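> Structures are listed in the sections that come next.
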Structure P
Amino acid sequence: MKLRKPLPSWKLLLGLYPFAAAAVAINLFMLFLMLQAVGVAALTPLNAVLAAIPLGLPATWAAARWVQHLIAEAERTPQ
């Protein structure tokens, strides 16, 4: 039986956004630190946070879809 994929609620999206955006900022900062080994300039923490503002939106959407899937699976009645 295939589970229906419900859309995430706005409350869930708003609750997850700060965490997803922070994770994106940390990952961007660490990526550019590693890219220094091949000659790419480092990204400042402020620039990483500013870049994470729009990039946090798709990360939030993906995390919310995953959480919604887990909730739907937990609410499913066993057969």
Structure Q
Amino acid sequence: MEGKNKIPAVFKEDLKKLLQSIDELESIEKGERLCKVCSKVVSLENIQLIIPRKDKTYDFICDSPVCVEEYNRKNELKK
């Protein structure tokens, strides 16, 4: 897919820098981003996945194993 953003694995200590580089740090710190699966507020402490979307927008998945598994399952079905 053309123009698709790729974000590599990020260490916890580099998370703030990454979020700042994609203009999402403030939104995360203010509790304005929700898990795409369960709608729980995503924070610096519970963020597990950052999924790039069109137009420099992002979806987030919390660290719940159920949410990660559900996201991965749905993503596999799209292939």
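Every number here is computed from the coordinates shown, using simple stated rules; none is lab data. This structure is a prediction, so every number in the text was calculated from the model and none was measured.
> Given a computed value of -9000 for helix-only ellipticity at 222 nm (-39500 (n - 2.57) for each DSSP H run of 4 or more, over all residues; to 500), which structure among P, Q does it belong to?
So the calculation was done on Q.
> Out of P, Q, choose the structure whose coordinates give mean projected area of the Cα convex hull in nm² equal to 7.0 when calculated.
So the calculation was done on P.
> For relative contact order in percent (Cα under 8 Å, 6 or more apart), find whichever of P, Q sits highest and give me its label.
Comparing P, Q by relative contact order in percent (Cα under 8 Å, 6 or more apart), the maximum is at P.
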